[in-house]
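The following blocks contain the structures, represented as structure tokens.
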Structure P
Amino acid sequence: MTSTLFKVYIMKISFALILFSSMSEFVLGQEIVKNEVDEFTGSRVIESSWESLTKNSSLYSYVRFRKIDDEVFLNFKFMIGNKVFSVDKGEVLYLKFVDDEIVKLFNAEYQLSNFGDGAIGIVGSQMLGVELICLIDNTILLKLKEKNLDKIRVYTSKGYAETNIKSKQALKLNELARLLN
């Protein structure tokens, strides 16, 4: 009897920990997770936290910003179903804002989908995905700070995937971009 009660207690604790860890994404805000000078290159490296951008079956994605000295990169991780796909160097990631302006970002290097590459934690770690790295200029960064994103489209070897962006997620992206001053 005591053994059974102990097992139930452990299961309740485990469930609470899993629930807490999955909810931390909603509780914790956008932040700078790295701000240092690389000891080998002397470059200043600033990285924001990863934030979810879309969460639907057609396109599940995360985004963060990375700044190395004066160059700013948008890192975009995504999964589009559990199938092998690739994204060529120079392929386009379209960002459409609520005012219908469209911005094109370009993938910096060839990417082949791999298990867990589109995930930032346990969720999606068994799915095929990729991480795109897109260099962005100050004009685009300013737009990402001030304008709300409405829709994204990403091209792959299997065609393209697109989805609408919820206003809550668009605001998260604005906040992430504002962290890079």
Structure Q
Amino acid sequence: MKKFDPGTIFKKMNPMREISIKKLSIHICTRESGAKLEKAAKVLEQLTGQKPVASKARMTIRSFGIRRNEKIAMHVNVSGKKAYELLNTALKVKEYELKASCFSNNGCFGFGIEEHIDLGLKYDPSVGIFGMDFFVVLSRPGDRVSKRRRCKSRVGNGHRVYAEDAKSWFVENFEGVLIE
């Protein structure tokens, strides 16, 4: 007779062990401010329905013509059901295939697409074509204890999301393929 192992059953049945998307960050870098940045903002707003935020350069890079604190990129953070829908359409463009190197040790993963029109947006000649990066942050319920202001504490090693957890979540939820 088999010996009862509560650890395996507990991990499958416990709702606190379920991994979900904390946020999906979509990022377009134009490397210059002005009209091109406004067009990128229009694309992100059309895609997500949210107002994007400008990102500033951290340092001056003369060879690229970038000055410190110059607005060079736009990004928007999406969470909830909308994040799952946008991630699904973006992965459809990538044919649900991601490299194993896309996954970081803390359970996040990211990938890029080259043309925003692949997501189903209509081409507008006045806007042009932009590529964008998708960054997904995964977490388990209870992750807030490490982020809150009052009574902050650590998340245990068994409850953190690691690269292997993120890879298995991607394969299970999106029937994705990992390329080595």
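For this structure, a couple of remarks:
- Per relative contact order in percent (Cα under 8 Å, 6 or more apart), the highest-valued of structures P, Q: Q
- For P(r) over Cα pairs in 5 Å bins from 0, in percent computed as 1, 8, 15, 19, 18, 15, 9, 5, 3, 3, 2, 1, 0, 0, the structure of P, Q it came from: P
- Label whose coordinates, when distance in nm of label points 7 Å out along Cα→Cβ at positions 109 and 149 is calculated, return 3.6 (choices P, Q): Q
- Parent structure of the calculated result 26, 12, 11, given that semi-axes √(5λ) of the Cα gyration tensor in Å, for residues 117-156 alone is the read-out and P, Q the choices: P
- Test item: distance in nm of label points 7 Å out along Cα→Cβ at positions 53 and 141 calculated as 2.7, pick one of P, Q: Q
Each value in this text was obtained by applying a stated rule to the coordinates, not by laboratory testing. In this text, all values refer to a predicted model and were calculated from it rather than measured experimentally. Cβ atoms are built from the backbone, for glycine too; each structure is taken alone.
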